[in-house]
Every structure is written in C-alpha cells, then in structure tokens.
Structure P
C-alpha cells in the first residue's frame, strides 16, 4: 500500500492505540526568551550513552527555535498538569505566565511539579517527513515520583 492510499484519519486513529505520556519540551531562543511546546513524541533511544528523542512539526511556530537550540529540557507532565499541557499546545499565548520555573542546563526552563525532567544537549537532527527528529544527550535528569499524564485514543487518562 502506498502512502497516498492510506486514509490519514484512520491512520491517526490506529496510532492512537499506542498510549503515550505527555511532555512539554522547553528551551531558550537566540534572544534568551523561553519557548515551549507540548509533545507526545518523546522516547528513549539509548542508555549508554543516555539519549532521548522527540519530534517537532515543520508547521510549528517554534520549529526554528527548537531546531537551532543547543539545549532543551523534556518535562514529563504529571496527572494534574492537563492545564499546562493545553497551555503549551496553544499558539500565541504567554505560555510561561505565572509559572515559577527553575533554570536548567543552558538556562532552559524546567517546569514545576512535572513527573520527571530530562535536561539535554542536542546531539542530532534528522529529517522525518513533515517533522524534524531531535536527538538529545541527557546531561541531568530528575524523577519526581509522581504519576504521568497519559494520552490514549484521543483523550487524556488521569
């Protein structure tokens, strides 16, 4: 079956059978302003060296910021952070308003109360269709021992 024979809506539904965690990836732009985006494309790649990956769509307003970033953090959202998930999925808002972020490696913002945080240096960038796959080396991490927010079949599980 060729890619133009695949029904994109049915394809998306089938992908939704795979439950994923939800994360907010954060960084700083070249001016030092905070940037963040909600993703569910986060995955481990390697334990030695410690590598993770995530992907960003070419149509994302912060695409150029993340593709150029030297450092980023993956903030795995906790079950109570649905509002944070929605805030960082929206465009055109001050996503960091009223958030007391800590500063991570390279100055990247670390979100409060996330389930886990991974501070990374960008190692590789790969083309992936209409996305860019970003691989990062984990330099520091924290497991805050809280349950993660889960996305499954188009809805959030708490």
Structure Q
C-alpha cells in the first residue's frame, strides 16, 4: 500500500459523495453504496491496516490514541482531508465539526463501536460536537473532513 494508491481509493468515495450535504441521507447513501463487506469498503479497510503496520498511517500518539492526517484537503479529494485514528476503549478530545465529518468505522478487535455505531459509516452534520468514543474493543476510524476543518474545544 502506498499513499498514491490510497488516494485513488479515497477518490472513489469522495467522488461518489460529490456535493451532497453531510446528513443522515448521506450516511444511508454510503451504507448502500460502500457497505461493510463489499469490495470498496474492505479494500480501504485493508489499506488502512497495511499502512498502519508500515508506519505511515497513525504515526502520532496522544492520550492512548494513535492518529495522523493522511491526506490534506485538495481538489483530488473534492476538498476533504483524511485522518485515521486507532482507538481502543478510549474517549477522545471534545471537538466540533464546522463543516461536518464523515466516519468510516473499521473494528479491529472485539465488538468495537465508534460513538455507538459498529462497522460502517457515521455522518455528523455541520456544527456538530462530540467526544469520539470507541467502546467494546479496538477500531480504526477514517475521518473525512470538508476543508480539513476541525475545532478542538478546551
């Protein structure tokens, strides 16, 4: 797995998202278009596992969370940045999504759930706030952030 190949996989997702609003309908669309178990979802999940093992994904660590920004927002990703976190039974820092957030949840151990959602997709709309929480095991979570926007709240 290379960063260039990973970009091509992400482009399939961001091109399909297009200009759709970040809302419950988008979450349904992603679950139908890129469902867990299907080739597109599983190829990205495998790429994330390989990239973490190779050391170029989730290369930082703080508070028991491994993380890293994999792709900056750019025209090739339709303005989305891509971050990936590796979380195991942990609550992350409270933050806001000025433009929303799209999460791809990839359990690694146990019955890991991210903010109560199992394997699949979770979409937060613009202005939403949360403390990202993985319970029931360990998971990788891929975040698509429009314009890379995220605001950590102290």
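Quick note: the coordinates plus some simple rules give every number you see, no bench work behind them. Bear in mind the structure is a predicted one, so any value in this text is a computation, not a measurement. Cβ atoms are built from the backbone, for glycine too; each structure is taken alone.
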For this session: Figure out for me which of the structures P, Q the number -8500 belongs to, where helix-only ellipticity at 222 nm (-39500 (n - 2.57) for each DSSP H run of 4 or more, over all residues; to 500) was derived from the coordinates.
Result: Q
Seminar exercise, completed: FRET efficiency 1/(1 + (r/R0)^6) of positions 21 and 53 (r between Cβ atoms, R0 = 25 Å, to 0.05) gets 0.95 when computed on, of labels P, Q, structure P
Seminar exercise, completed: Comparing distance in nm of label points 7 Å out along Cα→Cβ at positions 85 and 125 across structures P, Q, the largest value goes to P
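For distance in nm of label points 7 Å out along Cα→Cβ at positions 13 and 101, the calculated result is 3.8, so let me know which of P, Q that is.
P
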For this session: Check the numbers for mean count of other Cβ atoms within 10 Å over residues 69-76 across P, Q and tell me which is largest.
Result: P
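Can you rank P, Q by relative contact order in percent (Cα under 8 Å, 6 or more apart) and just name the one with the largest value?
P
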Seminar exercise, completed: Structures P, Q compared on mean projected area of the Cα convex hull in nm²: the greatest is P
